[in-house]
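Right after this note come the structures.
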Structure I
Amino acid sequence: MQKKLILASSSRYRRELLDRLGLEYDAESPDIDESSRPGETPKDTALRLSEMKAHAIWEKHPGSVVIGSDQVADLNGTKLGKPHTRERAIEQLTAMQGNVVVFYTALCVIDAEGRAEKLLSPTTIRMRSLKRETIEAYVDREKPFDCAGAAKIEKLGIALMASVESDDPTSLIGLPLMKLTTLLANAGVEVLPGLAESA
């Protein structure tokens, strides 16, 4: 019997990605403090928050398999989260233009017995050198206020990027599906029979 699967997220982007795997699942928003801690690196913040999200939901639904994910952008050691406002989005993109930004997408899967497995999927982006008017036009068209770094690769944000390097094309959108498929198989949830053996 298939184990109950829960996505610990309210993100529509993560739901849209998980839908691609054709699995039955519930989505529930974890109520946690997503603030970074003093001295914490962007990658450590992403890993910690992905695990906290998964644990928060697993504790409510023990015996389920829970997926937690978080993403933090790293611009030369500075963390970039969701901008939430037009002014902040413009500020982030202005700082990013012409620079290399690493987006750390962390993934944590807790199995039915409460064992957690987590990993990190980095995506390195080189941003184009952009004019202020270009940034403002993009922000006004896309309103990218709910994604780290304000650049949505799945939409017009890809025009702001000069190059993208990643081991998983879905990682930057918020849920690395290739890696997730492996972690789910390890937790007893197979997308296709036999994937656990081939991982």
Structure II
Amino acid sequence: MPEKQKIVIGVDLDGVCADFYGRMREIAAEWFEKPLHELPEEVSFGLKEWGVNNKSQYESLHRFAVTQRSLFSSMEMVPGARKYLRQLSDEGFRIRIITHRLFIHYFHASAVQQTVEWLDNHGIPYWDLCFMKEKEQVGADIYIEDSPDNVLQLRQNDLFTICFANSTNRHIENPRASSWEELYKMVMNLYPFLRSQSVT
């Protein structure tokens, strides 16, 4: 694919490529000193089902998870993420990883190092790695996101966003994908339109 025709796919990490909720559930069970089975697998955004009642409590848990349990380098990969991102990359799409992992102060170095280690260890292809909250400023042609607030924000800015489905975003409307295979097919179906828009 010629450079000027490359389609940029903005890909979120947590909940899309990395199993954030699966690993965080294990850490939360330890943090709250509860048996793992007492923490439901399906949660809403904010993790109130696990006993996280406010922002301060979430930040304390999150800080412990990253600094003491290497959260960002110890998560399992979401099935299909590597396979289908590699296919998209091989087919000429530009993969731009976008994550808001620096939202809690004072341990940014650990968060960045763990993120790069995880991406490299799992063989995730990417051209760019962006740590930022305002994902609409990144300049992607397609966004893949699971956070309900982020999906709505991107769509309000008229940016095409596929919601990667999980229990936190059931209220978000289509387009949605419940697996990487489904997501890959959606992107390929969009390609002819996106390519026509990118040719100048």
Structure III
Amino acid sequence: MPEPIEGVTFHDEDWYAEELGDRHYVHCDFHRVDLTEATSRGASFVGCTFGDVRFNVSRHTDSAFTRCTFIRCNLFEAEFTGCKFIGSTFDRCDLRPLTVTGGDWSFVTLAGADLRGARFTGVRMRETDLAGADLTGATVSGSDLSDAQWRGTRLTRADLRGSDLTGLDPTAVQRTGTIVDVGQAMALAQALGFDVRA
């Protein structure tokens, strides 16, 4: 891994289509940086702040954004494959449409986020804060959502098949047309106090 870049502030920089490779940033601030169509593989951002950064149509593979803060960032059609976002926070970001495949998004704060139509496949999302988030029409399949915070989450027509929904209170979410598999349906029924028998 290259030497880390620490404590640097980047303002109004044009990194359009930049190949970030395996760069390593620690406690850096990025403000109004254009990362449209940028790519990274094995890059690492630790404790960084991104403000008004454009990640539009960017592609990131096996990169880490741990304990980072994203404020008013635009992630239109951004894709993250095998990336880690452990402990990061998204505040007033444009996250549509977002595609996440694999990786670890545990302890991430997405409270109140607009995630309509987003796709999370095979993602570890333990204790992720989804309170008040809008997941209408989203796909969150084969993911570990155990102990996630769901209060007031909109799951209308969301596809949750194959995901671990341990801790989901069906009465605390908007669930019209939510798609679940048979095993999940049984677990949710039991959570409501039903005695499920063959």
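A short reminder: the numbers here are calculations on the coordinates, not readings from a lab. Source: prediction; values computed, not measured.
Figure out for me which of the structures I, II, III the number -13000 belongs to, where helix-only ellipticity at 222 nm (-39500 (n - 2.57) for each DSSP H run of 4 or more, over all residues; to 500) was derived from the coordinates.
II
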For 21 (relative contact order in percent (Cα under 8 Å, 6 or more apart), calculated) the corresponding structure among I, II, III = I
